[in-house]
Structure formats: structure tokens, C-alpha cells
Structure I
């Protein structure tokens, strides 16, 4: 991948690394995110997952900063002369956002919005400061993580497809370790998923498919977990051997918690290699967010949305990989399943998809 693309954003800087075409890490700086991105990070902190109410309200706001100020001023702790008008403004943002989204502001929608608003108000008070600009180092883990929003040149535009249904929402921003350019390094990324308790057959398939995809220049997207995910990431990384880096696809791992909680620890070497070879580790969640089980299902929608083609290499009947495939089908992505021995339960999910 060429280093000619300028991915800097306005603001101060903090230390990080860049990855050259030689694959070696060299010193470089991560700029402080622009104001709108910092406010998107603050709004994300208020959420407990993908939140269509927040997405709709932001669509109706002038920008993330104006929504944050309305949220702060409408907090129940504010005097009534401040809280009342702010509540009216934030209600209008929600209604306008729904309209722009092509939805209607029904009575049920307004009740759901007010319930969500109460949750946002509660969580925003857990921030170490209400001065969002002063939290740049806190949000970026002292400059070790990028934060990008939809206006950034490395933002994967296909994430917008997650707004096609009224109960879905794209991320407000993304946290990144590694090279953000990996996210937009390929027009047709290939997602590869499967079970954690993969067999040698499943591991071989995931590794081989990923390696061949990367050799062909495709970005390989997976979830960073043990088993199939790890095999896919390693396959993409191994595609570099004996080849020019500029011609080989990168790999991106999507996580279900903050990037200071990436795991499993057994994959630490893998994660380091992904960064060192110009790939990226990404999350839609703030640093410090614990990767609870329900968040893995939300993470799956990002893998599906980022993929032009999704391949399930091995999966049981009850597998998170099938959840990812379901997202991909609804997003009208190409979905493939690798067949396996019909007598082995580890292949039952893929065989069912094919049947």
C-alpha cells in the first residue's frame, strides 16, 4: 500500500506508528481527531450498543457538537429554564432526523426516544469531564488509537447500508489501531467467518481462502477470535511472503469491545502482525468497553457490512458465524458456505446454508 495518501486530520498530534511498503514500523504521529469526531466519540460513550434513536437524532442535528450541547442542557440536573427549551430542541432533532431517514415520528417512537434519552443522560455523567475537547487524549488512549468519522477519507462507505432498516444503525465513529487506510484499500473486501472450535479442515479452508483472497488484492475482514477468524487473518498475512506489499491485500479485525480489551490474549502475536503489515484492528466502541456476549452479535453486522462477499468456512448449527451470514444476506452481500462431512456436527451450519 502506498504511503502517499494524506490521512491527517486537523488538530494536535500524538505518537503512533506508520507502516511503510517495507513492512517495517517507523515513527509517525496520530493527529488529534477533529471536533466533530470527538463529539461523535462522546455520543458513542452514551450508548449501550448500536442505537437507532441516537442515529436518527444525529441526522436531525446540525452536527455532533450541537447534539451534545442539547443533550447536556436537557439533563434533568439543569434548571428548568435551561432543561425545558433544550428538551424541545432535542425532540425536534429526533423528529427531523426520522423524517430525513424516511421514517415517521409516531407516539411509540417518541416514547422510545425519551427512554433512550434517559439512558444517554445517565451515561454521559460517567465521563471524566464534560469538556469534550479536553478529552482527546482520554478518547484516543493517549494518542495510541485513531478515531475516524464518516467524513474521514478512510471511512468505509458501505457501513451506510446498516441504515436500510429502521431497527439498524451504523457506527457513529470507529476506533482504529494500525493503518486506517486498510479499511478502504479494496473495493471488494472478503469477509471470512466460522466457528471458534474449528477442525483442521476448517482451519485449512479459512487460511487458504484468505491467503488466496489477499494474493488477489482483496482486503480480508474477520473478527480476531480463535479458530476460524485467526486462521483467516494469518492466511491474509502469509500472502505477503515473497510478494510485493503493494499488490497484496491487508486484513482487518473487528472487535466487540474497546481496543484496550482486544482478545483473546493467545492472539496477541496475530494482532501485532496485523498492525505491522499495514492492517488494522477496529471497534465502534469506546476504550474501556467490555466485550460482552451481546456485543459480538452487534460486531457481526460490521463484518457483514464491510464485506462485499462473506464466506462461512465452517460452522455448527448454533454459531455466531451464521448470525454474520444473516446480516450479510439482509445487506444483499454475496454469501458462500463451504461444505463439509455431513456426519460431523461442526459442518452442520454450513451444510444447512447450502441445503
Structure II
């Protein structure tokens, strides 16, 4: 398996914990090569990442992060995300041509089961594989897609590098970023979904990208919050199975908690598993971060946890299903 992470120094700790969990749960795999796109990772943290790979007798390589300003001719406001998130779009040129497909994994994840079945997905004729986002058609419209088209989450990105190279997709990605720049709501995720054609995408099993909200909300609540339909998302059975036995847990931000496992006070069901892998890593003595949110934000989180769920879902539905995508659409229209 060829596995790719894109990381800066501030995310190296999380990258290391994720890599360790991957290697711990895929010991039976004959070969695993980890590639890390290096956005100024310190030598200290690089040595720790190498230490993890050596522990499991696996290969690890560091590849340079492309200069997005040089590529696009502009500074891009990435808001709460790191600029390194764009790195996964350029895996085809960053990796040797002997690498034909690659699985990119976000660093804010832990792998809790073998991912070999995912790796063995037939990508023939496909460019981009990922897990469906629970969204409505406003989000599809924003990236120029049709109702019902796949809009895939960027946390797990499976790329067929042969198809990317043959179709000159990296140049298409750069053109898209150059056109929309800081108006991209979800950065590389919007780029992948906006550029790659519907028939070049493949939906992957939900259990390999179990987002935080799936553990805090019911199936009906998730559909309600994003104003989506079951026909555009996974079935109730797939949702239930993914939450009950995930293969990969993705610690995304979630308004129903407000914190993530590396910050004190988090209540994620997989917090203990995260801490278990952290304890096994070279960062075991690193303390969890303090909750440095403002008093107002902490009060908001406390009120959310006490509010009636039906009211919360109505408000979140208006916010995430209408207000946010419409705001994003206006920004993108200014660049069209």
C-alpha cells in the first residue's frame, strides 16, 4: 500500500499518531510505504516519524510541498485550515511514476481496523475515490455539479495517479484554485469535486471515514442538519454499521462537542483509543492542549449541549443547509 499524508510541523504529532495506528492495524500487509508531504516539518519531528516507521519495519519518505503562491500567483486565505491541505492535489508529480495509485489520509484520524479492503478497490477508469458527504444540492451547485452528483469528503482521498497524469488533472486543479482562490469554502475538497467528472469518481464504504458528527447525532439528525436526502447519502444500515464498527475514525470539528481529542475536555467515543495510540508514540509525554477558546464560545458550546435536540437540528439545518452554502456561493460568483 502507498499511503500519503500532508503535514506541517504543527500537525506532525497528529500525523505520527495516525501513522502509528495505521501500521499497528495493518501488520499483515506485505508492503506499506508512507509518503509525507513536508510543509516545514522540523528535524525533531521527522526523526520521530521515521522512528515509528522503523518500529514496524516500513518505509517512509518525505516529499516537498509545492509553493501554492508560485503555482497560482496569489496568496490564498485558508482560514482555519493549513495550506498543506492543497498538497494532496499534487501527489502525482510528487511521487515516483512507479506509484500508480495512492491513498491520502488526513492527519486528524486514527485507523482502527485493516484498510486492505479499501486499498483493493478497483480504480480502473476512475480518478478520485472518497466517501460521500451528507450535503444538499446547494453545495453541488457551488462547485458546478448537478443534483445527485457525488460530492466526496476530502479526508480520505484515493487517487488513481495514472489517470491523474494522463488527464493532466494537476493543471486543472491549479487552474481551478487560481480562478476561485480564497473563495473556496473547503479548499482542496472543493477543487477535487469541482474538477473531477462524475463518471471519474467512485464512492467508497462509509466505515473508512467515520466523521465526528456521526457519533454524536442520529442518522435522521445528520440528514436534517445538512438538508440532505437518504438517496444522496448512505443508507441507514451503512450509517449504523460505520458507527458501530468503523475502519477509520476522522476527528472532524463538531458543534455538538466543540473540542477534539488532543484538547482537554473532549468527549469523543474514540478518545480513549486516540490516547492509547498517543501513548504508544514518540509524543507520549506531550500533554494535551488546554481549551483556549474564549469564554463566549465555551458558553455557546455549553448551551448547545443543554438545548433540545429538535431545536438544535432546526438551527443547524438553517445554518449548514442554507446560510453557509449561500454565503459561499456569493463568494465564488464574485470570482466567476
Structure III
């Protein structure tokens, strides 16, 4: 069967597209109610998304062999682990905006949609840039290493809670739209007509409406744009990290997309277990340094032919070992996690 410009036959493209679209539709239909997501439900959905991803890996194994399946699983596992730090930041954003538990899944859903679209753009750009030569990999390695260093510097610090009103996304959104300072159900926007009645209520005494604007953004919308832009910034290190595993756009994008599909369920699992898993951040930092080294070795091998590279099987083993070490450290040395939870 002839390959497409993406390097894979039409059947593989069709199966991937069908599973991805079906999964997004399933996620949309089954998570419409505004109610808190329990740990048990989030865990079951997380298992489902992992099983779906392994099912696609099995398809790749049958159609294209063990090497291609290993590349996908390695990229998937790497993106999944790197997303842990993203989700911890999302928790801080939700806390700052005072978004109740029952509305967080709504923000995360649209956040996932944005991640699916923008990751695709980043993957096309990133894999296209690699055609310019090995120096692009050197740049990617520097970006990933710099991110790891910044995370290492901030790890364990007792800095004050970040003021997200200074976030670039927040400032741009408030310039584009007049805002209403209170949540209004699950609405991202509220009409002026509705709010004119709201300002007359005693609990809203002192709140005035901007002179212009037919619709007003709520804090839920401001939270959404901060989450979206924060995820875009995370993509600058996660996309090069997965590209370090494979240069095939379909492998890179499918690995990232399947990891993103389970992001919302993983958020609620991590939120419930956050106090016990603080050492996972160290695992993420270690993996970023590993990926920077892998990119650097690949680039210098192309430049100087020194013969030292890290294969997909080794990469997968290292990713899984570092993740297991992070979880084990949290279970064996829980004192720090508990003291941080009590401090917060």
C-alpha cells in the first residue's frame, strides 16, 4: 500500500483519524454535566484512555512492526509524564480564579481541544524545521535543557502564589472584552441585558458595568485563556521532547494526541493524589535533562558521526524507570509531601 506524504499508508491515517475523532466525541458526550469528578471515576476513565492508546499501539505493531509501535509508546509515555507538571500549574490557576470543582472539567475540555489543534501546528513546524539540519536539534536541546534548569531552580521554593492577573493572556483578554468579576454559572460570556439585572441585586452592590460592550467575559473565560496560553508555553518543551523520539509527524502527533485525550481524567486523579506525589516533579525534571541529552547526541552524531545515540527501546525503558522512581520516592519518603500539604 502506497504511503501518504505523512509517511504512512491511507489505512493508518484513517484509523488514527477515526479513533481520535471518535474519542473526542465520546469525551464531549459523556462529560456534559457540571458536577465534581470523583477519584474513582477519573481513575476508570484514565485506564480507558491508556487502554485506547495501547490499542492503537497494537495496530501500529501489526501494520508496521515493533519499532514503530515502540516509538509511539515512548512518545506517548514521555508526553504523559511531562504533562504532570502542566496539570499542577492548572491546579494553581483554578485555585487563583476560585473555579469550583464542578466547573473545572468544562475549562479542561476546551483546553484539551485547544491543545489538540495547537500541538498539531507545533508538530508540523517542529518536524519541518528538522529538515534544515542537525543544528535545529541543538536548538531544541537547549530549549529543553533551559526548561529543566528553570524547573529545578523553582523546585521546592516557597514563593508567594502567582498573581495571574499579570499573565499575558489575562491582560490581553481584559483589553478585548469588558469583564464581570463574578462567575455566572458555567458561562464564559454574559450579555449586558442579563448583567443589568444582576447589578441591582444587594450582593452585587458596588459593581458597575463598563460603558461599552454587548457581552462581558466571566472569570471562567479568563481562566480558560490563561490555561490555553500556559499550555502553549508548555508545548515549547514537550513538542521537541517527543520529536527527540521520532521525526515522523504522525508518530509524534498521535503520541501527543492520545496523551492529551486522557489529560482531563489525569487532572482529577492528580488533584486527589497531589499531596502524595510531589516527587513526580523531580522525575519530570530528570526526563527533560535526559531528552536534552538525547537531542544533543543525535545532533552531534549527525555532525561528527561519533556513533553514540539512544535508541527507542532504551528511551522507553528510561522514561518508565524515571516515572516509577518518582512514584516510589513519593511512597517511600512521604514526609515532605504531607508537610507541604499542611503548609498549603
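No value in this document is a laboratory result; all are computed from the given coordinates. Model, not experiment: these values are computed from the prediction. Cβ atoms are built from the backbone, for glycine too; each structure is taken alone.
Before moving on, here are some points about what is shown:
- Read-out distance in nm of label points 7 Å out along Cα→Cβ at positions 75 and 259, computed value 1.1, structure in I, II, III: III
- Structure (I, II, III) behind the derived value 2.0 of distance in nm of label points 7 Å out along Cα→Cβ at positions 187 and 227: III
- Origin of the value 7.6, where mean projected area of the Cα convex hull in nm², for residues 139-218 alone was derived from one of I, II, III: I
- Structure (I, II, III) behind the derived value 12.6 of mean count of other Cβ atoms within 10 Å over residues 99-106: I
- Value 19.3, calculated as Kirkwood radius over Cα pairs in Å, for residues 59-242 alone, assigned to which of I, II, III: III
- Test item: relative contact order in percent (Cα under 8 Å, 6 or more apart) calculated as 16, pick one of I, II, III: I
- Structure responsible for 3.7, with distance in nm of label points 7 Å out along Cα→Cβ at positions 83 and 315 calculated and labels I, II, III on offer: II
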